[in-house]
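Chemist: Once you scroll down, you'll see the structures, which are given as structure tokens.
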Structure P
Amino acid sequence: MTNLAPGPAVTPAVTPAAAATRRPSEGSVHSWELSTGVDGPGTRFVTFLSGCPLTCLYCHNPDTWRMRNGTRTSADSVIAEAGKFVRFISASGGGATVSGGEPLLQPVFTGELLHRLKHELGFHTALDTSGFLGDRATDALLRDTDLVLLDIKAWDPDTYRKVTGRPLRPTLDFARRLADLGQEVHVRFVLVPGLTDDPAEVEGIAAFAGGLGNVSRVDVLPFHKLGEAKWQALATPFTLHDTPSPTPGQVAGVREVFRSHGLHAV
């Protein structure tokens, strides 16, 4: 009888995030859903993480502001759920988006999800972010991100702080970093009458985005009040209660400003 000595221990392959933490990655998840047309190209599996450092006046998901209001969830669970839709999503030319809240408030978990969505499931990946915590996005995380959906909420620093409660500069710094990396970006801008519709606001963002060289699309999003009931449920005053949605003509005019800077605006 031949005695076979045990071979060397085999360490399972792990993603960068799991290796960094030495444990399975978990995060606070608000929800996930299938979405078409608003969270990146094609049909997408969108994971909404809980927690956000901004308190935007027009936020339609204020219930995502606090991490404690989410459900502690493993990356394995998210990937298993997303895996149910691989054929459907792939056939649509879609992918997966990590959104929020603000996903960069949980950078390790976000990095884990993006890496596995891309390399295990073969999805086109997108990161939906305000950019305020852009310095938390490692180069490895960005390499696993095919597209950044970057919300630029205002151009004037005072207006930006009024809208979000935070300074503008970190978002612009992150946008410049993405441009230096050649990372594809879709800029998202919410048009709010009486708040972000000043011509100087629009022109400032359009000129900035047009000069970056990596912005392939601009989404001009009309302000709406569909999330007002969530503010009421949280017993939080919705200060834009009396603000109207912009007219189609106002939206079209803003899109033309972006187009005048060589941008594809929709």
Structure Q
Amino acid sequence: MENKCKISFIGGGNMATALIGGLAGTVTDAANIHVVDLNADALQKLAHQFGVTTATEIDAVVSRSDVVVLAVKPQQMQQVVSALLPFMSGQLVLSVAAGIQSKDLSRWLNGHAAIVRCMPNTPALIGKGITGMVATAGVSAQQRATADLILRAVGETVWLDDEALIDSVTAISGSGPAYVFYFIEAMQQAAQELGLTPAQGNALALATFVGASHLAAESADPISVLRERVTSKGGTTYAALQSLEASGVKAAIVAAAKAAAVRGKELGEEFGRD
């Protein structure tokens, strides 16, 4: 199916753009990618940048696709799927919307069986994303492989056996980049309050995060061991970590991730109703 797979995107926002950027000319020819979005300006940019076909309404091109990617906000999903229904004829459906459960998508699509829920994250924009994925029982082995190929175009994939865990993935990797950016912002602020310029603080904070992440990814040692190696009893890092522990930072991060998971479940319940 490589270079011949026909893919329609319903929604042309940032995540769709990231996926299209990874797919066009690699997984499939750009001419095989079709994007539907109400924003004509966004469609024009996508057509110019990647050479994909576009439409402001769901059309017959979608019915000829092998894969339909639902890349719209959770609150828009039911309305979009209702408009999509007349054009469905056995395609594999990939949903990248937070919260919306496969059973609700299937119900709105008159029992459509081949659905894969996906939770990518924004580093997909530079090909460094990671996507949690779970397939319904109606997804064939070939379709599962196709779904994996599509999401691997923008990073790594992690397959789950339990759809309920998608909310956990949302909390950790889906929302996770925002936690990292939040911490970087705090380091930048600290740098300035310690007398460094904004440019110096930015360079130091970013390089530290990138370097530490690469070290963690490439090391065979547990993260805790890497942390301990930087921390000498009574030293500067020890003082910093003691301050973080006293402020309950680790507990706050864990609580924040759990709050994100709860909200993901709430979104599914809220927008999955008929």
Structure R
Amino acid sequence: MIEIKQIEKIYVNGKQSTKAVGPVDLSIREGEILGLVGESGSGKSTLGKMLIGLEPPTSGTITYKGNPLWIKKKFKRYRPGEIQSVFQDPQSSLDPRMRIKDIILEPLLGLPRGERKEKGNSERLKQLIHRVGLQEEHLSRLPHEFSGGQRQRIAIARALVTEPAFLVLDEPTSALDVSIQAQILNLLKELQMEKQLTYLFISHNMSVIRYMCERVAVMYKGDIVEIGTTKDIFENPQHPYSKKLLSSVLSVTDQENGSHAEAL
């Protein structure tokens, strides 16, 4: 689905330049959850921003289903709403002045009128708000009236309203309490299976990555230093940085009934 070839991101400030990413090669397969893990400042969020159009690459190419996402520093959408994102802090990613209904429906403004009307009808909105664990009466409220976990559920509903195929999830649970993290992780897993979504799951938390992802790419100082199945990375890491990350892992255990994840 996604092909990243020799992508670089270099920030220039006067005569100084700082490499944030690259050159990086990475493929994301349709229907998978690919984890991108690394410590703060490793470049993983910058790479995610290039995938959703917030940061132009300095060089290299990114294609989505064979179509280039960046042409001459301009982001080209394959289809409006096809690629969506959920950010780390739901408090800062939701407009405090907007009602929840308007926040969720806002991404539809980029769609053609007929599609916007179809995907924004009241019945579909009710189904969506219920699916993420909220109630109809919440639609008329403001973000400050909700807990952190509820706000992240709103952000997930906003990302899903356009019926995307690919989501960039940038530390979507790191700002939440551990018990709430487990609920949100399970919701994201269920939605991925139900809707056959593809995720790039960005995190510094190896235990969360192990619970969520099928493959893992390890990022260090802007470079992908190791990539493999989750099993291989956790049981037989090759790069010293991967071994360092794993040395401090806390476990996230999926209970046998699959009802929820428990952070131990």
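Where a number appears in this text, it was derived from the coordinates with a stated rule and is not lab data. Remember, it's a predicted structure, so these values are computed and weren't measured experimentally. Cβ atoms are built from the backbone, for glycine too; each structure is taken alone.
Chemist: Out of P, Q, R, which structure matches 3.3 when distance in nm of label points 7 Å out along Cα→Cβ at positions 64 and 136 is calculated?
Modeler: On the way: P: 1.4; Q: 2.6; R: 3.3.
For distance in nm of label points 7 Å out along Cα→Cβ at positions 64 and 136, the value 3.3 is produced by structure R.
Chemist: Now for a different question. Given a computed value of -0.40, -0.97, -1.26 for log10 I(q)/I(0) by the Debye sum over Cα atoms at q = 0.11, 0.18, 0.22 Å⁻¹, for residues 112-231 alone, which structure among P, Q, R does it belong to?
Modeler: Values: P: -0.40, -0.97, -1.26; Q: -0.52, -1.03, -1.24; R: -0.44, -1.02, -1.34.
Computing log10 I(q)/I(0) by the Debye sum over Cα atoms at q = 0.11, 0.18, 0.22 Å⁻¹, for residues 112-231 alone on every structure in P, Q, R gives -0.40, -0.97, -1.26 only for P.
Chemist: Let me ask another. Rank structures P, Q, R by FRET efficiency 1/(1 + (r/R0)^6) of positions 144 and 200 (r between Cβ atoms, R0 = 41 Å, to 0.05) and report only the one at the top, that is, the highest.
Modeler: Numbers: P: 0.65; Q: 0.30; R: 0.85.
Checked P, Q, R; max of FRET efficiency 1/(1 + (r/R0)^6) of positions 144 and 200 (r between Cβ atoms, R0 = 41 Å, to 0.05) sits with R.
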